[in-house]
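Enquirer: There are structures below to look over.
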Structure I
């Protein structure tokens, strides 16, 4: 397919950035956490803790991504000065929340084991040779993150956690917009079409599903239930339950729209693909 560039604008498009950070770790008051609302919810604990592991491991792959865009100083500056720092802040905030509500969980030990495996998996994962296609893949990652936190925001009624998940979700949406803006520029420069973009998107979807979420969730499970170490059936029982909770709250239609946006499909084709893709995405993301 030939690339459709209308939705991305022309080659001289202006990149606009909002560098304001809408929340800080210091703005969250742990003393206001209503623990009784969440303390009993093991499924929510698994989702929050696994997310805190992945976010806290962001530094394991940011350098390779920054190096991938050598010579593109504006993008490199945004990646190092804003994107990476905000991702790590997400990890610190989520870890602080988990420690506050579930102090008996040894977060440092669990994260250490996760980091060893996750780092090896990330090292083995190759970036797309095309910068534009890698940016399409980054749109997938940010889609998964934004809609995970949308779901977590809906799952809980604890006020501090709702503010935290809403803040992270807004960050991830901004990240998506930044990556998409740069994707549009690189697609015009590199001239690839929808088919190659779709393949890059599908590849990243499969990586997220098979690696990121599974590794994190497994290490939370192993730290909580060392007596079930290596018991795949028991882990699958817990992970299926957790995924079921997430699936009931993930905004599947919004996820589908965000995944399809880099393809710049004609409106009628876009509309026809949203429903079937929405059904698929209900199972995809446990970041």
Structure II
């Protein structure tokens, strides 16, 4: 397995793979890998086959963090990540530097951005106004560097995956986006690198997100008519905030393909929520 930090070296390797007729599977990550990430690696391998090549990027992208968010506290352990990638059969890890990804000169700062203007307005986009500008920009750059035929994303970040799919379609990137199911802990908590920050009594409180999802699924499945989104939102918020350290950022109900909000919730609608447990912000989602 190769560990590459140079953009030019990664591009040249990808071009070599292309000349050899090898399909490239790509899993972009911010590192501190867990079983969910490794499941994406295995999925990428299956999609490109034995002759294909699988690349994983490990890069904590600063431009998708707001000024008061947890960039400095985001967990990092590159040595451990490399060991996990090697064990999972990754061919190349691309771990660039900030200076490489966002170059500037003495007279000009980095100033080119990729912005999706429809799907990114609500939920994460409303709570974190510059977040998706950073996500779409860095992912577009990574696609141009790694040159994948298929890129695998996790469904836990449903809105992100939808935005990346729209970007790929609108900007004519020659690749396929594959969205893999959310990987969960045994108690239902969605796997996330930020779960490391749930220490002491915070970890059991984090199950509030899964409890809310299950409650919503049960109520929708047994309802004889569509439910009021506003009423169901209040019920789920009360359920979550019974925990002393849990605070709801948002709870939204929407159409899964368009992300358009719905006022009446019935089977097939999608639920997404963001919750602070202590100072750690967690997200999750599910189809109802």
Structure III
């Protein structure tokens, strides 16, 4: 596996916003260093890609050429209360790019040795790889974008939006704070956000089942001619509207059940605070 250092940049914060308090303690980093690394790994025989980062976005893009190699741009940021601490943090922050015997590639970062309490760090990953992989990505603070994956997709962020295009495998996407936009063509979908709007395009789905849920936000689901499911919609504070042709079995102010297309598995759409719209694609 190859890696290449592209650039390095030191960023100095002003004294007015240094974050330092009396006694030499520090609320947070005053000095930051940034560095960009380019990584490569072979994809021949690869089945899954797992990415883990604490602070930083994650993006996966389908690599259109036929080469059995993936390219990753890792944007590294490390900080400390002093210039020396920031340099030490950058030296201690290690990006890993490892292949497991089970055919899984793992990307992430960790501190080497003992972490100084004044250090902070994060890595954003931009990945270009073939689409026929299972993809599992997680970040604590950052956006996740996945474009054109044929395998199973699992993405989780604690603070950030999710945007996914998934063509055939299972889709599981969850965020605590952020909206979700999903363009999906498979059979099993699970979308969950605690605070945010959900836009789900399942126009290319046939029989589909799963859950689409937000605690605070509206939901819009767009279906196609072949989309089929036993549909259940529920909202505590909002209204439900449907322009898609479906056989309504039960309808009240806050809930609706019915058959979409030829029916099949159960598709549950819910929100605690917001409206639900089930639209037919134009």
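Every read-out reported here was derived from the displayed coordinates using simple, explicitly stated rules and does not represent laboratory data. Everything numeric in this text was worked out from a predicted model, so none of it was measured. Cβ atoms are built from the backbone, for glycine too; each structure is taken alone.
Enquirer: Of the structures labelled I, II, III, which one yields -22000 when helix-only ellipticity at 222 nm (-39500 (n - 2.57) for each DSSP H run of 4 or more, over all residues; to 500) is computed from its coordinates?
Expert: I
Enquirer: Let me ask something additional. Starting from the value 35, 12, 4: which structure in I, II, III was semi-axes √(5λ) of the Cα gyration tensor in Å, for residues 152-199 alone calculated from?
Expert: I
Enquirer: Once mean count of other Cβ atoms within 10 Å over residues 40-47 is calculated for all of I, II, III, which comes out largest?
Expert: Result for mean count of other Cβ atoms within 10 Å over residues 40-47 over I, II, III: largest is II.
Enquirer: Another question about this same structure. Suppose relative contact order in percent (Cα under 8 Å, 6 or more apart) works out to 29; of I, II, III, which structure was it derived from?
Expert: Derived from the structure labelled I.
Enquirer: Starting from the value 0.60: which structure in I, II, III was FRET efficiency 1/(1 + (r/R0)^6) of positions 80 and 120 (r between Cβ atoms, R0 = 25 Å, to 0.05) calculated from?
Expert: The structure behind it is I.
Enquirer: For FRET efficiency 1/(1 + (r/R0)^6) of positions 184 and 224 (r between Cβ atoms, R0 = 30 Å, to 0.05), which structure out of I, II, III has the highest calculated value?
Expert: III
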